[in-house]
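Enquirer: Multiple structures are listed underneath, in structure tokens.
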Structure 1
């Protein structure tokens with residue numbers, strides 16, 4: 001088995017994904033453009049070939065290096081999934097060996113592989129996060145009846161409060177980003193740059209859209225939807241806390257779920273959560289089931305598992321200070337900070 005750094009175009013890479021049953025959204029070659037152009041990081045995409053030259057596996061990697069958050073190699077940062085996709089244990093082992101070689105060449109402290117299921121690679125593993133997956137009903141009416149009365153009433157309240165929904169592309173990006181940056185500031189989290197979402201929409205014009213919830217012409221909630229195969233996901237969504245009593249989040253997700261059903265998707269992915277926290281409970285009420293994310297680590301000798309959680313006490317002061325900053329300041333400073341937090 002031979003592993004090389006892939007330097008070709010999208011077609012051969014994505015052709016392999018098309019034939020693999022476990023390929024995920026973020027394995028697609030287009031995410032290389034998104035992550036390198038949006039954040040300025042270097043990508044190392046590995047491809048395994050057998051003796052006949054046939055592709056037997058792939059592994060997308062992105063290198064992050066900063067004084068504050070360290071030197072790491074991740075598949076893939078800023079998203080839930082990535083990791084090794086291979087036809088056999090032999091191909092997976094070869095890709096891991098190749099990735100460890102890249103890690104050592106770059107002087108990275110560790111290699112992080114974000115898998116949906118744990119691969120038998122003999123690596124340390126963290127299962128501190130889950131993704132919340134909702135199996136979708138065959139039609140909108142059936143899905144609606146599966147929700148409890150409280151949830152249906154919250155959606156109805158949003159509809160009766162005069163909230164409306166718009167779907168679109170780049171023309172809604174300013175509205176999305178306004179809501180997103182405000183919400184991230186209130187959470188004490190540095191915000192991604194606008195360019196990330198702009199690049200997602202430009203790279204995936206047929207599989208990414210923005211959904212916005214409006215009161216009159218003011219956006220009060222918004223999300224970016226991305227889809228691949230049978231799954232539609234909203235990896236980024238926010239709402240304005242001043243309008244929480246109108247339940248805009250409930251309307252946003254109901255409209256997104258309805259859209260997914262009408263388009264023939266089978267799974268709605270609510271995205272990453274920490275079990276027991278507020279976002280976890282919000283997603284759970286829709287009937288979404290937790291699937292532990294398997295983040296596996298190839299550590300250098302003597303290294304310990306990374307801990308970049310906002311619950312880490314050393315970040316507590318920074319979070320409290322960030323929440324008090326003016327919005328314009330967080331928009332200016334946030335992207336340069338968060339680009340190094342995988």
Structure 2
């Protein structure tokens with residue numbers, strides 16, 4: 001038995017030295033460790049040797065088995081690194097001097113809608129702000145009057161990161177930062193008018209009207225004596241500009257911990273005309289803009305005195321707005337990378353401004 005074991009280990013080493021690819025390694029594993037492999041044959045021979053020798057023989061076989069398993073794992077890691085390096089070495093080198101046409105291209109439908117909405121709000125005196133896609137629990141929830149264990153958190157299936165941070169579930173996560181940025185200006189008599197578009201993430205079940213990655217635009221206006229009528233005015237003005245026609249909207253009560261009172265602003269589905277389709281879940285309406293008056297607790301957390309100031313906030317779904325504007329029936333089109341599908345909605349080439357060509 002010892003001679004067979006020594007011979008088997010020698011045979012394995014010889015074959016291992018010949019292995020050059022990870023695909024070959026699996027065949028070697030099966031040959032030696034498979035149900036009908038060499039180790040299995042040795043184990044079956046244990047029955048035929050004297051009892052006083054079985055323990056020593058079994059230990060010897062297990063030692064060889066462990067040696068083979070360890071050697072295969074080490075070889076696998078070694079081959080993977082070599083194959084990765086071969087891919088890197090064989091990759092084409094990018095030639096920065098290679099001529100290409102930088103004057104024309106195509107924007108995503110969401111980008112077109114975002115820039116259009118930004119221009120509308122800029123003309124109404126709003127500034128455009130930016131905010132990170134990765135944030136923390138405080139800004140995404142606690143600063144928005146959503147403490148730990150609050151049931152409202154169950155509405156947002158959040159992607160948490162290993163470092164304790166998270167991918168923001170809504171653009172409202174920027175509210176505290178923006179409020180603090182402009183709190184001093186409010187004391188100088190300058191109103192806060194800001195919108196901040198960004199990408200959001202939720203662990204959603206994907207269907208025709210839900211995605212796990214989508215775009216929103218948050219907006220806030222804070223000043224003395226701001227009321228719901230201000231909110232309705234700005235929303236109707238924005239929608240009429242985007243669609244270049246009057247659109248049917250409805251305002252219904254909605255619960256959001258960071259606004260009081262809170263509303264859901266729905267737009268009549270422009271794909272089916274309100275008759276009902278997959279995009280609107282056969283309701284004839286599409287939830288477009290959760291909104292309301294900013295909760296006093298949120299203002300306080302942002303360094304703004306709720307006794308002196310009030311304001312409204314809204315979260316506009318840019319992805320759904322693009323669906324309505326371009327008649328896109330399935331939200332999954334946007335992240336499909338299907339250029340044939342996307343290009344038909346972009347009206348479409350653009351010219352790079354002269355000042356941008358050098359960037």
Structure 3
């Protein structure tokens with residue numbers, strides 16, 4: 001199929017032409033197809049010219065009856081992109097998905113982990129690492145996953161970035177880690193520092209990796225390949241599903257809800273509330289192209305820090321007030 005096939009295009013043909021011409025990751029391709037199918041299930045595989053504002057509103061109401069506003073807004077963004085593609089190719093003049101506003105989304109607190117919670121998880125993994133491998137159950141090898149958790153917290157990287165890390169991306173001498181475009185959500189490539197206290201654990205992991213596979217082409221090998229140390233993991237490389245499963249088991253074992261994204265929010269918040277905070281540096285660490293994303297979605301207000309600032313600013317004035325009771 002090509003653009004010439006889009007004259008009189010239906011929803012399904014529009015989505016397939018869009019996907020054939022756009023470079024996307026497999027999860028994104030699956031999501032576009034899913035959203036197009038959901039809309040087709042609701043309205044039928046209409047010619048795109050027949051999809052109007054009323055159809056979008058019907059779809060919105062149907063989705064909101066069973067799912068959250070966040071879900072509808074996600075669907076709306078995907079469908080709006082498809083229709084914008086049609087407009088760019090002069091197949092349509094207007095975009096009904098742009099005409100219907102997003103559903104209001106509740107602004108919930110950022111999902112962070114308390115210092116006590118994080119310390120408890122780290123101590124738990126250290127204790128597990130001291131046990132024989134056979135006693136570590138689904139969290140083994142605990143020493144390996146301890147390094148993973150520490151690195152995720154120290155760098156704020158995403159699961160996919162963790163999976164894409166290769167030994168050639170890590171400069172031990174400079175303490176610098178290169179985050180490549182393949183693992184980046186916005187296809188950017190940038191470097192971030194590694195704290196000194198993580199250099200030795202990473203060096204130990206590298207030596208253990210070499211013991212398993214040798215030094216040949218070590219630079220191209222995954223830094224965190226759990227399959228080398230636990231044969232019960234399927235495949236020959238670490239996957240996003242492996243990481244997800246580990247954190248699910250870790251949360252259940254410790255009673256602390258912990259995920260890579262919670263660790264990402266936590267380091268962002270802790271850095272932002274540091275006395276020497278530099279929000280541009282936090283933005284660069286997280287790889288955001290827009291500082292507003294960092295501030296709005298990743299940084300939780302430190303209530304005690306805010307309390308201290310309020311007290312310092314107001315206590316002199318308030319202290320002068322004499323209440324007659």
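Enquirer: Determine which structure produced the value 61, 27, 22 for semi-axes √(5λ) of the Cα gyration tensor in Å, calculated from the coordinates; the candidates are 1, 2, 3. Write down the numbers at each step before the final one.
Expert: Numbers: 1: 34, 24, 18; 2: 61, 27, 22; 3: 40, 32, 19.
It traces back to 2.
Enquirer: Determine which structure produced the value 5.8 for distance in nm of label points 7 Å out along Cα→Cβ at positions 53 and 229, calculated from the coordinates; the candidates are 1, 2, 3.
Expert: It was calculated from structure 3.
Enquirer: Quick one: helix-only ellipticity at 222 nm (-39500 (n - 2.57) for each DSSP H run of 4 or more, over all residues; to 500) came out at -13000 when computed from one of 1, 2, 3, so which one is it?
Expert: Working through the options, I get structure 2.
Readers should treat all values here as calculations from the given coordinates under stated rules, not as data from a laboratory. From a predicted model like this one, the values you see are computed outputs, not experimental measurements. Cβ atoms are built from the backbone, for glycine too; each structure is taken alone.
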